[in-house]
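Take a look at the structures listed below.
Each value in this text was obtained by applying a stated rule to the coordinates, not by laboratory testing. Just so you know, these numbers come straight off a predicted model, no measurement behind them. Cβ atoms are built from the backbone, for glycine too; each structure is taken alone.
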Structure 1
Amino acid sequence: VGIGFLGAVLTRLATDAGARVIAISRRPFSLDLARRMGAAETIPLEDHYGIINRVGELTGGVFCDVTIEAIGKQWPLDLAAELTRERGRLVIAGYHQDGPRQVNMQLWNWRGFDIASAHERDPAVYAQG
């Protein structure tokens, strides 16, 4: 969810690793970029429930093994959680710096997915990367 610089790079890395990527972004240019980076499907970031329905159709109602939120805003974080399958993984890569967030704990608990922050703070890990 979110195809800026980071989302585009992650799309390429994921497709190169063999993933089928569904890219979601608000800008038509970004959706074109996602296709060039290997995304199998692109969806405009417009209608919350329309996106959920479309991803459900594309995944046979199972939703996504891994969902990456790369925007850093409340709505995309909420959407990413709803697109993550039961026992899947939600990766928070967007930089959430404009205040606290609320999460739908009922959904997060029910789906039982793993949550991973993509923001490493250990300088040794940066150097290793």
Structure 2
Amino acid sequence: MLRVAELVRHAMSELLTRSDINDPALVGKVITVPDVRMSPDLKLATVYVMPLGGENITEVLAALDRHRKLLRGEIARRVNLRFAPDVRFKADPGFEYSGQIDALLASPKVKQDLETKDSDEAGADAEGRGE
């Protein structure tokens, strides 16, 4: 499943990079395909996408859904499988999650803990050198 998912991800990335899809919502946009998940029977591929900066994600998803048949055919042509997997598109939640982690790390309480830890380590280093 993982190998097929990676092959589908590469095929989708190549299709989006080469701009084989003529749609105003996709023209001139850089779209990242960070992950593809396959169903156990390899008949369904869930493609996670994110446009650069996360702008207009609903328009991008709608455009990809409009061209689903074309994309499925191109993936089937590029990835040698017994059945062409049905393709569905979702926004990648990883970028939102990383933004939440960044916000947590930037919070005052975490900064205070990091400063306390750094000063404790500096004191331990000085003791270890005999200062």
Review point. To which of 1, 2 does the computed value -17000 (helix-only ellipticity at 222 nm (-39500 (n - 2.57) for each DSSP H run of 4 or more, over all residues; to 500)) belong?
Key: 2
Exercise for review: Using relative contact order in percent (Cα under 8 Å, 6 or more apart), single out the structure from 1, 2 with the greatest value.
Suggested key: 2
Check your understanding: Given structures 1, 2, which gives the highest value for distance in nm of label points 7 Å out along Cα→Cβ at positions 2 and 114?
Key -> 2
Point to revise | distance in nm of label points 7 Å out along Cα→Cβ at positions 74 and 106 - highest-scoring structure of 1, 2 | key: 2
Exercise for review: Can you spot which of 1, 2 the value 169 was calculated from, given it is volume of the Cα convex hull per residue in Å³?
Suggested key: 2
Practice item. Work out FRET efficiency 1/(1 + (r/R0)^6) of positions 18 and 50 (r between Cβ atoms, R0 = 30 Å, to 0.05) for each of structures 1, 2, then name the structure with the largest result. Key: 2
Exercise for review: Check the numbers for distance in nm of label points 7 Å out along Cα→Cβ at positions 42 and 58 across 1, 2 and tell me which is largest.
Suggested key: 2
